[in-house]
Structure P
Amino acid sequence: MSQKTISFETYGCAVNKADTEYMTGLLEKSGYAITDDAEVTVVNTCTVKTPTEKKILERLRELEREKRKVVVSGCMPSAQPEVTEEFREFSFIGVNVRDIVEAVDETRKGQRFIRISRQGNILGLPKRRWNRLVEIIPIASGCAGDCSYCITRKARGGLQSRPLRDILWRVRESLREGVRELWITAQDTGAYGLDSGSSLPELLNEITKIKGAYRIRVGMMNPQHAREMLDDLVECYQSDKIYRFLHLPVQSGDNTVLKAMNRRYRVSDFKAVVERFREEINDLTVSTDVILGFPGEDDKAFQNTVDLIREVKPEVLHISRFWLRPGTQAEGMKQHPTRITKDRSRVMSEIFKEYALEKNRAWIGWRGRILVSGKGRYGSLVGRNQSYKPVILETTRDALGEFVDVRIRDATFYDLRGVVV
């Protein structure tokens, strides 16, 4: 019998990447080999933004023209099951990664497989890390919110926090296997435990008690949850094991727009969290997100967002134009012309560039320790300092997985450039 082979194409967030790692582990345990030119291709999809969706659909059409055997997984079939009718030769699961082996087995035999269901707890499943040094740990699935523009809840469902014991088991197992960086991730990490009587600070405190040389990157949390547990959260971040990295999406600097978005906080809540963190945590990296051109965002509302970004000066800024998603509340709202969303995105990008390089250049001359966790271009290595700043190293030393002392000698908008000392 010929060897069973599979390939993966993954789109989207860290949660999706984790799902691919679990699907890969399940398939390898069932005797499949991962190759580029495989019998069956798994396309793990994202549907949060229209441009990503268009890119995925075009790729699926290309695979269809090539008459490839394909299993489509992820958020797209979960949120938009009608896609199964567009690609009648393909198999489909959603975020139910446990079904991947059966789906691939049937597809390999020329049969169509369709089963779209919820995920459940996957932390105990076999997995294959695409970066052996980084463990992505989905601490929950689904979301406690109901933003008017978001299709992800339709794909992932309501909040389901994973048991604390299962998360801690996964942490210990990964550290035993040589992992050096833990990504604590979810649709909203700040909502962890709201459905189970636990909390994110409780989880982080338990993780940091585990011995070992590693770092923790805490994923995105919404401002309302962060403010409700602010004292405990700031105390957690005092641990040297947690990167000084706060991903707090504000989405708009205007309270009227936030209300229309059905975000459950005000601009003042976002500012209060950032201000408290910066008071208590030295060299904090603040990451935030803005959606520009939301229905009803007039010139004044946009200017409020501009003013907020200029005031807070987040070190990382994710800029998105508003994209209508099917089945959301915002679908029925009056849309801005494309030229307006494009123009506002351009303006915001220029504002970020006004200060981002200056902030990074302030690191030139800094000496300290970084964790080397990946490979960059042209033989370089990539590490992170305690503030989660990416540091590019030009070195012949094989330092992957090591903590090394470096000196920063240059900077760009996006990273620092260092040498080992």
Structure Q
Amino acid sequence: MALDPRRIYRLLNVIQDYDWGSLTAIPALLGRPNPEGKPQAELWMGAHPKAPSRLRDALERAPVSEEAAPTLAALIAEAPAEALGQPVAERFGTQLPFLFKVLAAAKALSIQAHPNLEQARAGFARENAAGIPLSSPERNYRDANHKPEIICALTPFWGLCGFRPEEELSEELARFGLSGASDPKALLAKMLTLDGKELERILRSCLSLRAQAPRYDWAARLSEQFPGDVGALAPLYLNLVHLMPGEALFLPAGELHAYLEGTGVELMANSDNVLRGGLTNKHIDLSELSSLLTFRPASLEVVSPRRVSDSLELYSTPTNEFRLARIELRHSSDYRASLHRSIELLICVEGRGEISYGHPKLWIRFAKGDTFVVPAAVAGYRLTGEALLYRADVPIEGGA
């Protein structure tokens, strides 16, 4: 297939089958069965070398061989200014600076944090110099990039994010007979190195209190999912968040967090760097994790979108690699894309509609689960129908 940066393409995306994934959420979104009954945790949309999206003609819906289809990375490499947009190509070269996902958690992900850009570059160089293979399970840094991210709920979504305010922490410690560790750094070291008897004692107390507050119920549930794992106590010292559909959470570098349950769209810088601290059987390096955490106790801030037009809402994040938008189509409100914009990735999560663009006009039908890339060189496009879509792009001056 000849690649043309002035055309819209459908995406063929990779599904990651991590063991915490839902058996039903992504299959239901895509309208595909899951006969093998494997967990489907993440749908990756982007150009990450681990699982790049592939392209197919947007006007053709017949099945094609994924192995034979060109990658999104190939389109960008052939024409970076036309595919990404000139301002984006000047900043990021031939790299798509973000990774777009659908995340579907049936059980908790690991307690984790991501490095800032300086930490990622230093850690990646250090592990390369030490000769640690990129595929090694002992590896902390798999690339040299940071990984700020935003998660937006498609279903009710539970997660943990950041240390609770100091006054709340002090009260919680006293309730469970813990003292001398109200400082978040000392507290984390204490909580992640508890002996088995102390862990069991606190979990028994959580079981007795689980009807009083969701954090105690979650501690009990996590201990059932990960027996003997001290990470089960994380709801006691991290902020517990319950997002409703359309609400989002932004996670900067150095913020300790864990996603617990639910389905959402996730948008992040194009990185796979994760430092883990519990609720996992994967590599844990508590010393390295502690070295990159911010340890800022704070109240939780839920991100709600800002309405730009009848059909477009934007989620504000302090990042220059990505921007998340929500597009809601009704028969009375279509969406007309800005003529000045970057590359865009679109996913339809509800309903159906049509994309129209070009001269002469091309009409592309879409439905729930369909995904597209709209290169920056596409002069403009219009969305119509009854549908809900999410859009990932790169913020540029004057873009909407």
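Derivation of every value follows stated rules applied to the coordinates shown; laboratory data play no part. None of these values were measured; they are calculated from a predicted model. Cβ atoms are built from the backbone, for glycine too; each structure is taken alone.
Miscellaneous remarks
- At a computed 4.2 (distance in nm of label points 7 Å out along Cα→Cβ at positions 124 and 308), which of P, Q: P
- Top of P, Q by mean count of other Cβ atoms within 10 Å over residues 20-27, largest first: P
- Highest-scoring entry among P, Q, by relative contact order in percent (Cα under 8 Å, 6 or more apart), is Q.
- Looking across P, Q, the calculation of mean count of other Cβ atoms within 10 Å over residues 132-139 that yields 22.4 traces back to P.
- Here helix-only ellipticity at 222 nm (-39500 (n - 2.57) for each DSSP H run of 4 or more, over all residues; to 500) was derived from just one of the structures P, Q, and that gives -10500; the source is P.
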